[in-house]
Structure formats: structure tokens, C-alpha cells
1. Between structures I, II, where is distance in nm of label points 7 Å out along Cα→Cβ at positions 13 and 69 highest?
2. When you work out distance in nm of label points 7 Å out along Cα→Cβ at positions 61 and 101 for each of the structures I, II, which one comes out largest?
3. Could you figure out which one of I, II the value -21000 for helix-only ellipticity at 222 nm (-39500 (n - 2.57) for each DSSP H run of 4 or more, over all residues; to 500) was computed from?
4. Thinking of I, II, which structure, once Cα extents along the principal axes in Å, for residues 29-84 alone is computed, gives back 61, 22, 17?
5. When P(r) over Cα pairs in 5 Å bins from 0, in percent is computed for each of I, II, which one produces 2, 8, 11, 9, 7, 5, 5, 6, 7, 7, 6, 5, 4, 3, 2, 3, 3, 3, 3, 2, 1, 0, 0?
6. Of the structures labelled I, II, which one yields 19 when relative contact order in percent (Cα under 8 Å, 6 or more apart) is computed from its coordinates?
Structure I
Amino acid sequence: MREASEPVPCPVCYKDAKRIMPTSFAAFTFRDGYPRRIPDDGKYWHLGKKVSRLVTSARPNEHPEVNKPEPKKRKTKGEKQELQDMKELAAKRELVDLYGNEIKPEEVPEVVEQGRVVRKGTPRGL
């Protein structure tokens, strides 16, 4: 082993030749229980894409860095004005759902977000 860097005679012409590092050699290290090729950049692979950390919890075949969740849709000026108008109607007790139940002003955004039908009218039982 200690003589590995010294030149050796060529088998064809018998002249001293320099040592050449083999190209088939690949050094590996272990990180987090996985074999890693050197140099290790500290990243992981997920379905062919590099990610900075392993998946801890997600749906199958998805990674939070690769499949980023879509941002929540922002409300337009018109939608904000409609919500404000509905809150005013609810404050006057003139806003009901499909079954005639009264809707309180603080419940209006949640009801609209859920997609429930809201209409102008008097609540049942009044």
C-alpha cells in the first residue's frame, strides 16, 4: 500500500510509468443511514429532483419542496364589498341560509367560504 504512488514498469515496453487513478472508483460515505457519493452536497433526491430535507409527512409520491401548495385565492374588491353588504344585512337580521336559519354577522365569511347558499329574508321562528 505504501508503494502505491511509486512508478511501476509498463507491461508492454518495460519503462517506468506513472500511476493513474482508476476511473471506476467511487468513494462513498454514509449520512442518515444512506450511502452518499463524495463530494456530498448535503441534499437528498426525491423522484429525480434534489430537495434539502427528507419527507416527514406528506401524501404518497409528493414532497413539500417539489409539489408546493397553491396559495389561497385573494378576494377581489367586488367580493369584499359583497361580504361587507352581507354582514350589514346579517346585523339587521335579514340574512338567512337555504333552510331559513339566521346567520350572524361574524359567521358570514365562514358561510360564504364553505359555499353555502345565502339569501336575503327573515329567519324562521320570528
Structure II
Amino acid sequence: MITDRIEINPAVMMGKPVIRGTRIPVGLILRKLSEGATEADLLDAYPRLAHADFQAALAYAADARRAYFEHACRVFEQRYRMSSEEFMQQFESGALDDDSDYFDWYAAKRGLDLWERRFRILSGVEV
């Protein structure tokens, strides 16, 4: 997801997603936040950032993760010619063997389900 605040340009930071008009990678913001930095800390360190940039970085990361899980599920659905929902029913009932693909598919589907639950919860929270 590219927004009015996030851009991907091969000529800027080797094509990593950055805050538009800066060389500040989205990944840097996310890493600093995960290490315990606050928005205020980062605003002091990077005065060109705005509150909306943090919201855009978090939304970008969430959308990228969701896209990863969705893509993985689509690949398995095409390979095995069944929906992820059908697969989950069969896998959890023990009807499928221990193929390593099945464990990967299970992880991708559970990741997508977890992401969707968290998204529904967080949709009601103002950042």
C-alpha cells in the first residue's frame, strides 16, 4: 500500500518504503517504536516527521503483513485446489497427512486470521 505519506522509489534508499519527501525508512520508524521509542522521541530526532507519518507507517506495515499472509494462502489454494477454509477443516480434523506444506499453509492461514481479528479490534482505537 502506497499512500500520500509513504513512497517507494528505486532511487531513494534502494527502493525501501520511506516517508514521502524524506529518506526516513518506514522500517526505521517501526524498529524504533518496537525498541521502546515514543512518537515524541522520534519527532525530536526527526523533526520532518508528523503524527500522520506514524499512522501511515503502522498502516503500511499492517497491510504488508496481511498481503504476505493472503498471498501465501492463495498459492496453497491454487496448488491444492481447495479454499483455506476447507483446508483448515480437514487439517484440524486430522484428515490430511503431515506434509510440510500443510504446516506452512496452516501458519499462513492462522496468521491471516489473527491479523484480521487484531485489525477489527484496533479499528475502533484512535491512534
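1. Sorting by distance in nm of label points 7 Å out along Cα→Cβ at positions 13 and 69 in descending order puts I first.
2. Working: I: 4.0; II: 3.3.
Once distance in nm of label points 7 Å out along Cα→Cβ at positions 61 and 101 is worked out for each structure, I has the highest.
3. Source structure for this number: II.
4. Structure of origin is I.
5. Values: I: 2, 8, 11, 9, 7, 5, 5, 6, 7, 7, 6, 5, 4, 3, 2, 3, 3, 3, 3, 2, 1, 0, 0; II: 2, 10, 17, 16, 15, 12, 11, 9, 6, 3, 1, 0.
Comparing all candidates, it corresponds to I.
6. This figure was derived from II.
Laboratory data are not the source of any read-out in this text; all were calculated from the coordinates shown. The structure displayed is predicted, hence computed values, not measured ones. Cβ atoms are built from the backbone, for glycine too; each structure is taken alone.
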